[in-house]
Structure 1
Amino acid sequence: MWDWNIAVFCRNEQASIARCIESLTHASRGRRALITLIVNGSTDDSAETALAAAERSGMPILIYAIAYADKANAINQFFYELRQPAKHYFFVDAYVKIGPRALRELESCLATRPDIAAATGIGVNGRTMYRNAQTTLTQGGHLHGQLHTLRADFINRLVASKIRLPIKLYRGDGLLGSMVIHNLDPLHTPWEPKRIGSSPGATYEIPATSIFRPSDLRRQFHREIRQQRGHLENAAIKSIIYEKGYEGLPSSASDMILAYIERFGLPRVPLADRPFQALALRHLRRAQRPEPAQLQPRLLSSLNTEPADEQQLQLFPA
């Protein structure tokens, strides 16, 4: 058994993945830690860059590739197929650099607070993340996809209940947060945001963006479209889970949204958001459904995947 199994989700992050791997290596000193890198829908050399970074640092890593670009499916695959036996499970986005004590802080948060099922990281840059940090620490309720941990028994109960995130769900981390807050039972367990804990030292950093970079402007434009899709997802999810529980969620997020609109109509949004909502709907209706084979992971690389013994750990103290 590993002490830590760290799932890293990656799509076209060749520019950031080495920094991410190096930060995870530094944060994992003194622990039997394994990175499970899931590269989904990438067209760059993210996998090769990650393997080279792991080789330089001596970090154990398993690298899987999934043809279809979808983090929700990658999370499902980790839960059901790729997860290695471990005491603690961490979840990281490949574009972040985590703080040197971030994983230990999250581990300690779970160990000292039996009332929580998850603990989330705190962003140290980025306007929205920085603004929400204090609320996350004091009130809970936010499971940040960039960095968080889930109790092993929570994941085991989720899998035993056969709950899966709908494919192509934009706000998959938000849905996981909802599952934590309701303790997997929205029909009988009240909404309690404090089931998600945090710690000031569990920090992560994201790449800086600039309004003067065309690529960042394009990214923000597409983010606005995805945000409108996310609003539709939330409305559709609420209409299902409070009637049927999380087990009632369908396999496709797109089908779920279209069924919601057919039943309840299109939600009204502010005038400034209507063009983005229209684009979200157009993308939704034009999207092709993936073939089952496109959703399956295949192993690309394996490095140092036997847990270290106590003598080896002495070479890399915490």
Structure 2
Amino acid sequence: MNEKLVPFRHHVGVRSPDFEEAKAFINAHIEDREVAPLSRSGRAENLLTLQPLGSSLLFGAMWSEKVHIQSETQQTFHAVLVLSGNIYCKSLDTDVPADSLVLTAPGKQADLVWEKGTRAVVMNLARQKLIDTLGVPDLSFLRETNAFIPGHHQDALVLRNAINCLAQQHEICQGRIDPAVQAQWEGLLLSQFANQLHREGLDNPSILPGRIRLATEWILAHIRDPISVCDLLRVTGASRRSLESGFRTYLHTTPAKYVLCHKLKGVRELLRSSPDINIGDAAFSYGFNHLSHFTRQYQEAFGELPSETLRQCRASRVVISKKARLDSV
């Protein structure tokens, strides 16, 4: 990536010295931010670009002045990779220099001061996608997480290289990256952030006491089988009280709800990947024997009926098939 360029330049959202215009662009795509310039030279322009990645969004940014950017309590997970210059993270009271990252989790506020001319990539990660990648019921366990990752850290190096490759692909395709390829990039970035949370031990479910981790691994390995709390007690050798206490403390749920969550996710993935499957067959394969009860649980978990998930999958297949026919003409 050219050191003087902001990535994703084929999707320019703002190229203007007007900070209100920049603020409106940001707030139209992610949660509301206050954007306050701290200097006034009036000789340059702000540059904001955008690259969708599946359900997530990446922004390239360079500010013409020193600027303070502050959010309310966030609902989604954000990361900022500094390409050049410096950002001061007020909540951590630390500078984030070139090649480093700062992470802001749901439940926390973004509170950053960008030095004039600083270039960075801002990553807004899709909430549900991150939940699915981490394999947890929700993101409540991240609510105290703000983190700084120095440039020499393995995760910073991997993420920087990934962003460089993505920026190059954006250039080659002139911004027209295929949606299927976008989804692959999104999965890669989400997986890397999940690894970062695991390694840093930020109250993460992969950093678990041995018996709780054994229980979660056994559940995932036998997710299509009938699973009871008695099975988990037998496998782990834990008492019912300690097992349930461990799930509440480290996963913010109960063993039974954890099992249900992952069975529902299994059915959802099956419906998304197999458009010809029968909903009843998909549910039965994960141990749901009462379709009406399963449908209610599914809707409560994902905000849609299983039939809607299947319909979206089938519609996507029709679009892809039509596109393939047109391309072959």
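Rule-based calculations on the coordinates, nothing more; no lab input. These numbers come from a predicted model, not from an experiment. Cβ atoms are built from the backbone, for glycine too; each structure is taken alone.
For structures 1, 2, which has the highest computed value of relative contact order in percent (Cα under 8 Å, 6 or more apart)? Show your work: numbers first, answer last.
Details: 1: 24; 2: 13.
Result for relative contact order in percent (Cα under 8 Å, 6 or more apart) over 1, 2: largest is 1.
Tell me which structure, out of 1, 2, gives -15000 once helix-only ellipticity at 222 nm (-39500 (n - 2.57) for each DSSP H run of 4 or more, over all residues; to 500) is calculated.
Values: 1: -13000; 2: -15000.
Label of the originating structure: 2.
Kindly point out which one of 1, 2 the value 40 was derived from, the read-out being percent of Cα pairs over 26 Å apart, for residues 99-258 alone.
Details: 1: 33; 2: 40.
The value was obtained from structure 2.
Suppose you compute volume of the Cα convex hull per residue in Å³ for every structure in 1, 2: which one lands on 138? Write down the numbers at each step before the final one.
Details: 1: 138; 2: 147.
This figure was derived from 1.
When mean count of other Cβ atoms within 10 Å over residues 51-58 is calculated, the result is 21.0; to which of the structures 1, 2 does this value belong? Mind showing how you got there, number by number?
Numbers: 1: 16.6; 2: 21.0.
Derived from the structure labelled 2.
Taking FRET efficiency 1/(1 + (r/R0)^6) of positions 91 and 299 (r between Cβ atoms, R0 = 35 Å, to 0.05) as the quantity of interest, name the structure among 1, 2 where it is greatest.
On the way: 1: 0.95; 2: 0.40.
For this comparison of FRET efficiency 1/(1 + (r/R0)^6) of positions 91 and 299 (r between Cβ atoms, R0 = 35 Å, to 0.05), the top structure is 1.
Say we calculate distance in nm of label points 7 Å out along Cα→Cβ at positions 11 and 179 for every structure; which of 1, 2 gives the highest result?
1
Computing distance in nm of label points 7 Å out along Cα→Cβ at positions 67 and 83 for each of 1, 2, which one ends up highest?
Working: 1: 2.7; 2: 1.4.
Max of distance in nm of label points 7 Å out along Cα→Cβ at positions 67 and 83: 1.
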